[in-house]
Structure P
Amino acid sequence: MNVRRRKQKVRSDRRPPQMTPGKAYIERLLNDDFTLPASLYYDSVFFYSQAVEAQASKDIYGTDRYLRAAVYAAFAFLEADLNQAAFGHAQAHGLVLEPITRDILEEKETRIDDKGYIVRATKYYPLDVRFSFIAQFLSGKEFDRSTELWSRFQEARRIRDVWTHPKPPFDTWSLDLSAGEKVMRTVRDIWVELSRMMELDPPPWMVPFEVALSSVKKKSGSGL
C-alpha cells in the first residue's frame, strides 16, 4: 500500500512545462546577428551541393568532407533557431517565468554549492529532451514522439552524434548522399512542424530543401 502511494505521488508531481506568457519582443544587441540560423541553414545546403559535385567528379574525400560539414551545419541551424527562440522568451518574460523554466530555456542549473551558496551554472540538456520542453513551452502542446518525423529526427541526431563524437571503427561509408539529404530535410521538417503547432508560418527563408538547393546551385553557377 505504501509503495503504491509513493508511485502515485511521483506521477502527480509530473507536469508539463509552463507555457510562454506571450510573444518575445526583445531588444537587438549590437553583437547579435539574427540572421545566423538562416545562414547556417543555407550553409548546410551549400555543403551538401558540394558533396554532390565532389561525388560526380569521383572525389571520395571531398564527398565525405562536405557531407560531414553539411550535417554539422544542419544541426547548428536547428540549435541556433531553437536557442534564439528560447533565449528570447527568457529575456522577454524572465520576471514571470518559473525559475526552472528560465533555467532550461537559458541552459542553466540553479543549485547550492558545498558551502551553501546559491550558484547558477551552465547545464547542457540532451537536444531531443530540450526540444520537447521548448515545444511545449512555445505551443502548449506535447510534440508527438510516435510519428515518422520523430523517428527521422532520432536517426538524424544519431548520425550527427556519430560524426561529432567519432569512435573506432570509423565507418566513413555510412554517411552517403542519401543519409545527408535525409538529415537536411529532417532538421527543417522538425522546425516546420513546431511552427505548425504554434499556429505560425515558418520563417520565409526556411524554404523546402529542394528550393534551397536550387537557389544554392544558381548562385554557385553549378549545372548539377
Structure Q
Amino acid sequence: MKKPICFFTIASNEYRPYADKMMNSLRKFTDKPIRIYGQADIDKANKDGYLGSWYAYFGAILSKEYELVINIDADSIVLDNIEELFTDNYDVAGTLSNYPTNQGASLPNVPTNKYFNIGLLASRSEKFWNDWKILNLKNMKYYYYGEQDVCNSLLATGEYKVKILDHEQSGFFYGGVGRPFWPLFKMVNDKVVCENRIVKIIHFAGKYIKKFEYNESGLFDKKVCEYFDKVIA
C-alpha cells in the first residue's frame, strides 16, 4: 500500500543553498515529507539518458511509493498554507506560467490560461509521471521549453483531470507571478497579497534572475522582504 504524500525538489550543487531556504519555508506550513534529489542523483539521471528531464524522472520513482507526488522548485518560497494541493479532486495540479506576461507559454495548441509552469506540479497518477518520462525521451528535443512543453502537450490531450491552482477566480497565486508584478506585493493581515489575491508561493523562475536576492533587488516592499526572511529562516 502506498504512503499518502511526498514533496520533492531537485537541487544541484549550485541550487542546494536555495533548496535549504525553500525547505525551511515549506516546513512552516506542512509536515509532509520532502525528498531532495541532489547532484549525485542528477548525475545518475543523466547517465540513464534523462539529461535535462529530471522532473518526470524523479516523479516517476516517487509515484511508485506515494499516492500524491508534488514537485516544488528549489528557488521558491512557500508563503502560506498550501492545502489546495492536498485534495483528491485532480490527477494533475499546477500553476500557470508567469502571470501577467505568460512567458514560457509557447505551444500553439495550449492557451496561455491553461499553460503550466512545472516549477510546482502535483500528481496523483503514476501513469502520468511515467507517460511524461517516456515522452521526454522521444519529444523533448523538439520543444523550446523542453520538459515543460512536453508536459503541457500531454495535459492538453485531456486524458488527465487537471486542476489550475491559480486561475483568476481562485483568489491565489501559486508561484506564477512574474517580475512586473513583484513591486505590487504587500502585506495584509500577515499574508502576502498581490491584486487582492494571496501569494501562496513565489518562484524566482528564470535563468538570469538572482535567486533570493529580494532585499537588494528593489522590487519588493520592505515588509514583504521581512516576511520572506522570516519564513526561510
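FYI, it's all coordinate maths here, none of it is from the lab. Since this is a predicted model, take the numbers as computed values, not measurements. Cβ atoms are built from the backbone, for glycine too; each structure is taken alone.
A few comments on the model shown:
- Test item: helix-only ellipticity at 222 nm (-39500 (n - 2.57) for each DSSP H run of 4 or more, over all residues; to 500) calculated as -20500, pick one of P, Q: P
- FRET efficiency 1/(1 + (r/R0)^6) of positions 57 and 129 (r between Cβ atoms, R0 = 35 Å, to 0.05) from the coordinates reads 1.00; which among P, Q: Q
- Structure (P, Q) behind the derived value 22, 19, 14 of semi-axes √(5λ) of the Cα gyration tensor in Å, for residues 49-112 alone: Q
- With percent of Cα pairs over 31 Å apart derived as 33, matching label from P, Q: P
- Highest-scoring label, criterion being distance in nm of label points 7 Å out along Cα→Cβ at positions 145 and 177, among P, Q: P
- Source structure of the calculated read-out (Rg and Dmax of the Cα atoms in Å, for residues 73-184 alone, 17.2, 54) within P, Q: P.
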